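The structures considered in this document are given below.
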Structure I
Amino acid sequence: MTERTVTAERVPPAQLAPQLRDAITRLNRRVRRARPVGDLTVTQVSALTSLRLAGAMTPRELADVERVQPPTMTKIVAKLEDRGLVRRTPHPTDGRQVILAATEGGQAVLDQFERARDEWLAHRLAALDEDDRETLHRAAEILQQLARA
């Protein structure tokens, strides 16, 4: 057993939880900043990502997913629609509603954002030694397990 393993076994879950949460939050914020130069806001990218992940939905559903008020989402969607990144189609059963979906252009923008983030992170990972990268590989697997629980 290595010294690292022994130390990790002694860290109680209640102490590890805030350290891990803080590290994940900080890394996520930094990765989110690594994006192509453009005029989309973080909120607009988030809404577009939600449409990509969850599929088509009503503006109200999107507002709920994004945890914003419907009027705020209306403004976000209008800007995305003006750029051709989101399209509205009539709701199949409720004529008062519309369904929002990311366009091919919206998908392409998200692909650019993902590539920029992956490139930034890969560059940072390349600066680590092989042991640290292997540790992070294992940590990623464990984090995936936690996310599924």
Structure II
Amino acid sequence: MTGDPTHGRFVVVPASYVFLLRDGATGAEVLLQLRQNTGYMDDHWAAAAAGHVEQGETAYDAAHREAREEIGVSDLDLTFVTAMQRTRGGEPIDERIDFFFTARSWSGEPRIVEPEKAAELRWCPLAELPDPVVPHERSVLEALRAGTTTAYSTFGF
């Protein structure tokens, strides 16, 4: 084999997601943000904190960093939920591995830190999610609600 050593192999893009959870009047609630001006799933509800894992960083560390950067909270007590292998039509950039975490305790009051990327931050009942929610995130939220999460999941295959 000559040339590019990755020829014929896909490149995996890792990301971490944090779903803050609390007990509400009607059951479990999750904190979601309404995406705007990001170029990806704008006008969709999504995890309040999420982003790519940076070089030299663990998925766990990325979850903590994203929570600080996007919603201004720290000291999260993270619980691992699932690792999701995700694709969208075989394009190399669309081969992904997503690490989902929940947190029920943290320091600070969640707020929009990057108003250019989030139009709104809202506590939503897990049983009545707003529409639309980013599809692969919705599948994890529905599994959380149903108590059917697994350590490994897939989306788009």
Structure III
Amino acid sequence: MLTFALESPLNPDLALLMERHHADMHADTPPGSNHMLDPKGLTAPSIRFFVLREDGRPIGMGALKRLDPSHAEIKSMHILAEERGRGLARLMLDHLLAEAAADGIAQVSLETGAQPSFAAARGLYERGGFAVCPPFGSYAEDPNSTFMTRML
């Protein structure tokens, strides 16, 4: 059974998810281009952190960071590698977008890698209605980043 829940990113049973996400985000992204938040950073008041569990086991995560009253950013979206290929990333994306809409958010944006290793993520977001956009919020142009946004 799959469930989504609002949780603390500091929950000890999320260690594997956090470790894998950290490894993936640092695999081929230079330090100055890596915008990943650590678990403590994901506890900021402007962030809502969601966990996808299967039969109680955490297999995915994603967060919404409110940038202003009508604009949010997707952060730290990750599905365990061994669980991929089942449509779980799309379920997480759809969940985050539904939560954003329920919160009155009109626009959702994200930053992902421009490297080939992020092609699947960029494709997921394109299929989810996102389009490439200029940097938003505090981001600056970066050849290692792709910025995307969509209206709800």
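What follows draws every value from the coordinates through simple rules; no lab data is involved. Quick caveat: nothing in here was measured; it's all calculated off a predicted structure. Cβ atoms are built from the backbone, for glycine too; each structure is taken alone.
Some points to look at:
- When helix-only ellipticity at 222 nm (-39500 (n - 2.57) for each DSSP H run of 4 or more, over all residues; to 500) is computed across structures I, II, III, the figure -7500 traces back to III.
- Taking FRET efficiency 1/(1 + (r/R0)^6) of positions 88 and 128 (r between Cβ atoms, R0 = 25 Å, to 0.05) as the criterion, the top-ranked structure out of I, II, III is III, with the highest value.
- A value of 61, 29, 28 for Cα extents along the principal axes in Å, calculated from one of I, II, III, originates in structure II.
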